[in-house]
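Down below are the structures I want you to see.
Derivation of every value follows stated rules applied to the coordinates shown; laboratory data play no part. Keep in mind that this is a model prediction, so the values were computed, not measured. Cβ atoms are built from the backbone, for glycine too; each structure is taken alone.
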Structure P
Amino acid sequence: MTTRRQSTPNSSRRSDASRRAILTAAFDLVGEVGYAKLSIEGIAARAGVGKQTIYRWWPSKGAVLFDAFLALSEGEEGEAALPDTGDLEADLKTVMRATVVELSDPRYDEPMRALTTEIAHDPGLAAVYRERLDEPMREIKKRRLAIAQRAGQLAGDLDLDLAVDVLWGPLLNRWLQRTGPLTPEYADNLVKTALNGLRPRG
């Protein structure tokens, strides 16, 4: 008679469930109590894990919150890209309006502001943010602008990195500094004004 060895619990499945619980807890808690009162202990209690588990994967609460934002895009199919209908101005207005909606969502506003503040004070987190989110998103934006450039819709000698800053910088600055309302009309005017300076001359 032979005996079958009992299978051990799937540790990777357990770890993934714990990771998701931690990220969800961090995102929800920062919206409830604010970043100043957010703590590793609080995240651990909400997620039902030990704080040692969190410190095994993340060095700080800012790093946890950053991964919580990245987790929002998990499960999306296909390669990320800006819309390309052939009409650059219309496509950019669509993207900017969507950005306005996201930045104005009360559920995301406080966590995003907290993460922005933490990145400004933590060089290590800033480097991770730049590598894992900012640079990939910048490349996506530049690819769409490069298509327009090849089509003659933008100046041939245009610095695409600078163009990204010109287009998205004012919107993010208005949100961060609260210098004015974020509206679809503002998004449209921003795109129109920026493109007036980025199109070919003559």
Structure Q
Amino acid sequence: MTTFAIAHGGGDVGWSWHLVANALQAKGHTAVAPDLPIEDENKDLTDWASALIDALPSTEDDIVVVGHSFGGFTAPLAAERLNASALVLVTAMIPAPGEPPADWWANTGYEDPGLEDVYYHDVPPHLAAEAEKRSRGMSENAMAKPWPLAKMPDVPTHFILCTEDRFFTPTFMRKVVADRLDDIKPVELAAGHYAPLSKPNELATLLATYAR
């Protein structure tokens, strides 16, 4: 059995992963996706990683850490501390050593695609409405602090690229992955940015392939 420790994205909540968690549990795994303290100005990325680790039923199990979107800044911190068996980034921001999250956009050359509904265009309407109701703010303090690792953790790392993502478009993300994750070829999933809600079963099947 593998435990999947999931770091949700910016302004988000763990609820967005409940369908994936159910699908993983049906495959015999455990999935934990807590609400991280992203609004607390007294806490930073290190505290967010601690919240994820503290939510685990055990740190002795085989653990795969998953980061979605902004969770790409948090998940590697948890993966290093847990000595995780794998780190999986899902259409995620990939940090550079010492890079404040607020600088990531300019450093990667991100440009607003100018599209409407960049998040939920392929999510069932009732789930999209619930996700929007649950959205939260983000700590400015956490955005300004440098990412604390000197390099990505020394664990097997994988990237799931969502080919219908309107927020982090495939062309943009392929470039970021090539620049920041040496020798890692993304696995592609036909889904938008909120794949955990639009394609939960397909995403869970992919994640399960990284279980030990």
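Of structures P, Q, which gives -22000 when helix-only ellipticity at 222 nm (-39500 (n - 2.57) for each DSSP H run of 4 or more, over all residues; to 500) is computed from the coordinates?
Considering all the candidates, the number was obtained from P.
Kindly point out which one of P, Q the value 0.00 was derived from, the read-out being FRET efficiency 1/(1 + (r/R0)^6) of positions 45 and 157 (r between Cβ atoms, R0 = 30 Å, to 0.05).
It traces back to P.
Given a value of 21 for relative contact order in percent (Cα under 8 Å, 6 or more apart), calculated from one of P, Q, which structure does it belong to?
P
Determine which structure produced the value -0.37, -0.46, -0.73, -1.27 for log10 I(q)/I(0) by the Debye sum over Cα atoms at q = 0.08, 0.09, 0.12, 0.18 Å⁻¹, calculated from the coordinates; the candidates are P, Q.
P
Figure out for me which of the structures P, Q the number 15.8 belongs to, where mean count of other Cβ atoms within 10 Å over residues 53-60 was derived from the coordinates.
P
Comparing structures P, Q by mean count of other Cβ atoms within 10 Å over residues 61-68, which one has the largest value?
When mean count of other Cβ atoms within 10 Å over residues 61-68 is calculated for P, Q, structure Q comes out on top.
Once distance in nm of label points 7 Å out along Cα→Cβ at positions 69 and 189 is calculated for every structure in P, Q, which label goes with the largest value?
Looking at the calculated values, the largest one is P.
Rank structures P, Q by distance in nm of label points 7 Å out along Cα→Cβ at positions 21 and 149 and report only the one at the top, that is, the highest.
The structure with the largest value is P.
For which of P, Q does distance in nm of label points 7 Å out along Cα→Cβ at positions 101 and 133, calculated from the coordinates, equal 2.5?
Q
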